[in-house]
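Right after this note come the structures.
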Structure 1
Amino acid sequence: MHPNPSFLPEVATVILNYNGKDYLRQFLPSVLETNYPNHQIIVADNGSTDDSITFLKNEFPTVRIIELPENLGFAAGYNKAIECVDSDYLVLLNSDVEVTPNWLLPMITHLEQQPKLAAAQPKIRAFHQKEYFEHAGAAGGYIDRLIYPFCRGRIFETCEKDNGQYDTTQEIFWASGAAFVVKTALFKTFDGFDGGYFAHMEEIDLCWRMKRAGYGIAVVPESVVYHVGGGTLDYSSPNKVYLNFRNRLRTVFKNESISTLVWLFPIILIIDGLAVFKFLLDGKFRSIWAIIRGHWSFFFSIFTWINKRKYYNKIIKNNRVGEPNNEGRYNRSVVWKYYVAGKKRFSQL
């Protein structure tokens, strides 16, 4: 039985697609079977060069299509598509995600009950190993003292088996971009994703901005989805290494206080140097070059990021609803815990 639609806010699930016809064929049917009646499904096509649009029109005629003229990347692509969307809530859903019938209602219900919550994510399991958490989100995103992201159920490359150990609904620091549920008005108020990121860490940056203004982010494990992961860019690819190292510098620089940046940035550079050394030992020379390129890209455009820092700080100041919300910040080094102390599970931190 469907919930009564008269009491439900309108939700728009937006799937960004780039040459992903096979994923759409495989996973879009599960989204269409979502048990939430006040729900529109949109595919924003990011300038695909395959026949995704023709396929959608023929096979899924009820799905709304937004055609973008070129591949704008994850961040700018979503921003552009969402300009055309008017709903109470947005769900930004990767094309390689299989949802369960009742995945949506628990998150919307929780967000409706908590006015100061801005966004949420479901529990994200691995599509190919369904008993395990998936890398991109698991049971909620956190950051450590040195701004390394990790998750309940996933630290660096170790994904835990889901035995219900993280089934509590609670606040986190960031919600995964693989299945990102956000109040539409707040997404637009905080100017959405930073389009300069192209892809990776833009959801952490946006969540951090909203949390700095006093809002919260939550994980609702009652909602479950299954994510292939690395569907558009493999987790170990040098291009992903480049984007992660570059965008992490950008995110830290835009969101941390000057007094923190003074000591934090030198430490980040040292640890990034250790990452270079590890890639050297592993013979991953393209990844070494990716880290170097990431640093060059950030430092040679530093004035751009100074201006963006000022721009976003003004937005945060004008839309503050409380003190900065630090839930989901781990005040120690997850790098030390994982690589030196051997703590591979979130529950051991």
Structure 2
Amino acid sequence: MLSLRNSANIRVTAHAHYMRYGLFGNVILYVFRILPYLESRDIFPQWAIGAELYGADPDRIIIPGLFDLAYTPPEIVAEDIALENLYKWRQSYLGSDFEALSRLWKRYFTVPARIEAAADEVGPLGETLGVHYRGNEKLTSTWDSNFISPDEFLDVVADFLAQRPQIRSVLIATDDMGFKERATARLDRPVIAREPGRFLFEEKSSAERTAEADKALLDCVLLSRCQVVMSTSSALSAFAKVLRPALEIYRTAASKLFEDAPYFPVAYIPVYRPKEPAVAAVVDQAMIGDWTQTSKFAKFSKNFAHRHRSIAAHLALRIRGRLGMMPVQIFMRAKPKTS
């Protein structure tokens, strides 16, 4: 089992083909899960994390770059350590103590000045509802959540706005090209519409992949600055709670248990319960199979930042992955990479 000495001068690396999926749901999550171990060893390494869908050629390095380091890394590296090996043996369960987890993340990484400046240009969002709608593959990826249509989600948002007359505007972040038009027509508040993100599996140039990563982080930062956030089920919008733990945020669809622990940070975002009965029925339907309805709820419902994952748990997870039994693996085998 991989073990690092205290204060080791290392570089954590990941080939782009290892990080094949979403930015927040794969790349950032995998890095986050090894931070408790690194911090426990007082290790603040260099990084060279590639991402198949986001980094620039030839190596597609996304960290550092998307995030800046919050510390000065060692100038001399004694050894390269693959994130894949750390993940196999040293990943932790992440919980719902967003204050502690935010401190942990910010010990290692910080949002670059260019992203903060771009967020400043949008203006103050203290009286704004942030709305994040994930379309595309999320509409059929029933292994981790349930379908909720744009119009159904806007009914939920309208229900929420009816309870919050003090909210003056709505910020729309989405990867659905038609959602902002629907929102503008449907909602009774001014809409601040961001340019929709592109489908993550769409072929892109190096410059386009880098721009999409920046745009995703900017959307996350903007959502974190809003008074409240409403989302379907998304790691991007949920990560806004890591950036600002005091953020009031709600999800409206299930976060299903597809590993041996809830899917961080999405699973720990509270569920919005609409006042209107017909709208409440939509959310009830979208919440079928949520992790809070499973036997794991008792184990993970109490507030904690992170927990050690046992050797047995690591082995079980690795065996399922090698056999191709993870729901995400089954889903990806059935879906083309472009659409």
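Things worth noting here:
- Identity of the structure behind 59, 45, 38 (criterion: Cα extents along the principal axes in Å, calculated), options 1, 2: 2
- Structures 1, 2, by distance in nm of label points 7 Å out along Cα→Cβ at positions 11 and 171: label with the highest value: 2
Laboratory data are not the source of any read-out in this text; all were calculated from the coordinates shown. Values in this document were obtained by computation on a predicted structure and should not be read as measured data. Cβ atoms are built from the backbone, for glycine too; each structure is taken alone.
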